[in-house]
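Colleague: Below, each structure is written out as structure tokens.
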Structure 1
Amino acid sequence: MNTLRAALSIFRTQGFGGLLRRVGERLSGTTGRAPSPVRREDVLAVDWSVPHPAVTHPRTAKSGPLTVAWIMSRPGEASGGHQNIYRFIHYMEQAGHHVRIYLYNVERGISIAQVKNMVRRSSSYPDLAADVAFYPEGGVPSDTDAIVATGWETAYAAFRDPSLARRFYFVQDFEPYFYPVGTDSVLAENTYRFGFTGLTAGGWLAQKLSSEYGMETSAYEFGADPSNYSIVNDGPRREVFFYARPGTERRGFELGIMALELFSAAHPEYLINLAGWDVSRYKIPFAYRNLKTMPVGQLNEVYNRCAAGLVLSMTNMSLLPLELLAAGVIPAVNDGENNTMVSDNPFIEYTPASPKALADRLAAIVERTDLPDYARKAAASVADADWAKSGEQFLRSFERAMRS
């Protein structure tokens, strides 16, 4: 029983990755390193210095609808990355293409039925016609026209696959930054040298992967779903929003807490909302509301109570800044090409990644005398930033590569 309580505590505070790391430490007798998400036999079998035949001589794409295999890790209920993958699969299906989803996992004890039930229950995932199965040991069926890798670990399976289907890489972030410099960071980085065609989330990734790794890339822009996010509060707002993800290092949780501590001292009248994780076990030096993880359908009501939002990302920009803008929230975001090359929206307050600078910027936002009118203008600035436009960009890039 004590072991179960300890495991639940680790899961709540450090997430599934933290729990895996502790289990790996206990089993291996090592400390501080989580089990790798890629299968050892896949890494051993991949020699990326020799191009895959599907890269040098891919099968000629037939006219009409295509059959596309997407390889991904197990989706999670609160996984924005998987929700985005499903979004673009949905656009692919709407264009008439046939999609098959293959799960790549080093985990044990999950079933396809569990994954399907989770996706079906969640309001954050679109309905798909695609079948879901575990990635087959012998590779994808022979009628497959294209294989799309998603997370870096799936790129190894895609490289090993004997099919001559054209290879794509749906890249949402620079994943070597997810790890300390070492084996996993190098294994992740190597996948950008596999010769796959990159379909990237925003311009920063497209430029980085093209200039540093020679990858052929095309970018799609970020969007905000108007059916989920819109401005419904034209009056005063006395709250602030922080995307709090202590289990995800790249989201700068501790930096954000320091900035909010300074902001709260200057503006104690503002209620601070922390959403994205259950932070009840963390020591936080100011009054706050713990919203934990929330369904997409409940976020707009919270956003519309907030004057400002703090969204930090040390890798590719989060999807949240445009969603916040659509609801009239002015986001403060850490400055850097990883963010500014994704969106140059003038209502995003790019700010040096200093606690004091971020706190001061939040204060400047809430102290604006014209804030209600400014919030309406901010929402109008993303009125055309619909995900459907992003889907069109994605499909043009995909089909151009397939038909070339």
Structure 2
Amino acid sequence: MKKYIAISFFLSIAIAAFAQTDTTQKIIPGRKNDVSQQNKPYVILVSADGFRYDYAEKYQATHLLKLAGEGVKASSMIPSYPSVTFPNHYTLVTGLYPAHQGIVNNAFYDRDRKGFYSMSNKAKVADASWYGGTPLWVLAEQQHMLTASFYWVASEAPIKNINPTYYYVYNDQIDLHKRVQAVVNWLKLPPESRPHFITFYFPQVDHAGHSFGPDAPETAQEVHFVDNAMEELTTAVKSTGLDVNFIFVSDHGMTKIDTEHPIKIPAAIDTSKFIVSGDGILVELYAKDTKYVAETYDQLKNEADKYKDYKVYLSQDVPAYLHYNKSDDRFNRIGDILLIPNWPKVFNLNNRRLSPGTHGYDPAVVKDMHATFFAWGPAFKQHLNIPAFQNVDVFPLITDILGLSYTDKIDGTKKLADEVLLKP
């Protein structure tokens, strides 16, 4: 009897958790496309998290390869540092490096707030005060062009008091077919109510890459899932009769790591003197009193030089090309001391079982960090292969297609747009 009571108890918890998941579409009332925006192009920006630059060929994602072959295919797209999910998704839609837009890692400490941001904390994720820059949906809505989001980092936060006109709170409960149908429904709205910029997100490939590694059959299976999903999405969108531009990207790649010989947390790190933040690929130390920084740095540097497993930097000495230096830190969120493991090494911060796949390394050193970029549609040149480029250039590419103006200084350039877009 006790066994059935226990099962019933845990089942009731699971049902309650499911019931609390918000699967309803959010619609901001009272918005309309300005007449001047109603004949503008359409862009659907799709992200497949962790879809490494070579996965389409490696696992023969036939639909994606065909679509990319008809349009633009980059040899790779170079993520910003650190090459992790939240910073890079937000960089893609702001054109700013992570240290310039504020989301410097998936989790980080903010000295001024004396608190942490974490992608797993829904309240923090939805708090607009954490985010700098102007994401694409905010820029478009400011210019009276409607937008929609079936998930994207920060789309749930009212940045500058603006959300997309149509959006969903992130959850895993809505199946693919319903998500595709939502996009079709948006595009079938009358011109004054129809979004011209839509974001769409797939988490599956990243999850498999972490759990099983980039070379595992489970990862191949999820690549094929995304490939088939993109065929379903593009076919469904075509049925609307609209000529839509697609941009298919990922936030970062994935690599196999050394799980057998993780780096132990150095003895020089005293948690009574430092707040520690990190995911094993980047460990940041925030001094409770800056008088401790120099001595601790010297001790860590001696150990790093001895074992060659990781590098240690003072924040002001981080290589400039990473755009993660103290001089880049516009939100005062980068640690005083940074510990960066040498691939394939990782730190094990919590003595936990390590997964075989991860990301976060310097993409200039570890090519496996590179992401995917494919694009096709009426705005793009056809049958064009381009070399690798920085992901900050995606923002000005999309503003160019949509005819949006911006005055804020960004890190991205028009080089990508000039290379891949058809001349008017």
Structure 3
Amino acid sequence: MIQKIFLFILLATCLESKAQDTSYHTVPARKNSLEQQSKPYLIMISIDGFRWDYAEKYSAKNIQEFGKQGIHAERMYPSYPSKTFPNHYSLITGLYPAHHGIVDNSFYSLERGKSYQINNRKEVQDGSWYGGIPLWVLAEQQKMLTASFFWVGSEAPILGVSPTYYYTYNEKISIQDRINQVVNWLKLPDSIRPHFITFYFPEVDHAGHTFGPNSVETEKKVQFVDSALGEMVNKVKSTGLPVNFILVSDHGMARVNRENPIILDRKTFDLEGVKVFGGETQLHLYVKDPNRIPFIYDSLLKKKNLFKVYLKKDFPKEYHYDLKEDRYNRIGDIILMADYPNVFGVQGRLGSLGTHGFDPKVSDMGAIFYAWGPKFKKGMEIAPFENIDVYPLAEKILNLNPNLKVDGKLNKLEKTLN
């Protein structure tokens, strides 16, 4: 039984629904205010799983050139856990995962009595799961139109607001059609042209998981994305608009020790009344009877090997992920953290060659940050910083009025602006 539970967890964090919806959505009757029509333009692009050293490692010439034309960070630190959904939503809200509520790719809510999992379309599109104020919501609230060619949360009406133009997530649309859609958005009349656009690439992450970060297949996907970015930037330039770009990733990628997965079986602890969610690098244990928490914790602590065991109240402060930080009560009562580069697994199943979710300061977890355009200085390399700082930077570029205190700080990146 325990092995089936862990197999389900791992599959749930990796698989997408086979029936993909390619719907394009437009919210009617919206227009830019006259004030917003004169504001700058910003395209924020994410390359999922693009490790901080990939551009040089795999000779991504366009990306390296963008760094020379503008800003390049040595690396950017993800928020904990270094997973896709928590970090994309941290980038777009300026909040740590425990503060915006998307605490993992897979987790459970005691208050709701149900789980959030990335392959569950109904929950992903339910705006009530998402805290904070995403940039597109902030912009739309201030009568600035936005568009999204994918981003975590963009399909959900958060605070009742969606981007004016957005797609239901799918991977069937060709890269040429996706690039052309961005350009077509920028060719719309002033009154209905989006000033903030998000864009997402999944390909590098897929290759990193399946073949590992040091594979030929990952190199090919880096080259694919680099070429696509070059094409996009050139086509955007042809519009004649003063467009700014921010290029990020959500996390890096590590080659994992899959030959000796961490196995938890019946001999480890009694699972009665315990819900288990998470993935290869972290597991959340939600205990129905609070009186059983000390017993389960002690049994795990005695038999831990290649992983750490924490009560939520004792989770290390530097991760902003403990009981006091957990604003939505969605982090497990007990958290198991795999020691890099080890992973939780199932007997007889070796799992992926690459993964992420480890401590954000582990080198392999480092993400990228590049920025260029009329608002940015040229040829500046900056020190590592946390991804929550991107949000106030984007607010500043778009000249939006902040209406929520966030974890990110503008003073970390303000020096990059002209």
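Each value in this text was obtained by applying a stated rule to the coordinates, not by laboratory testing. Keep in mind that this is a model prediction, so the values were computed, not measured. Cβ atoms are built from the backbone, for glycine too; each structure is taken alone.
Colleague: So if we calculate distance in nm of label points 7 Å out along Cα→Cβ at positions 325 and 389 for every structure here (1, 2, 3), which label has the highest result?
Modeller: Top value of distance in nm of label points 7 Å out along Cα→Cβ at positions 325 and 389 goes to structure 2.
Colleague: Quick one: FRET efficiency 1/(1 + (r/R0)^6) of positions 157 and 285 (r between Cβ atoms, R0 = 30 Å, to 0.05) came out at 0.10 when computed from one of 1, 2, 3, so which one is it?
Modeller: That value comes from structure 1.
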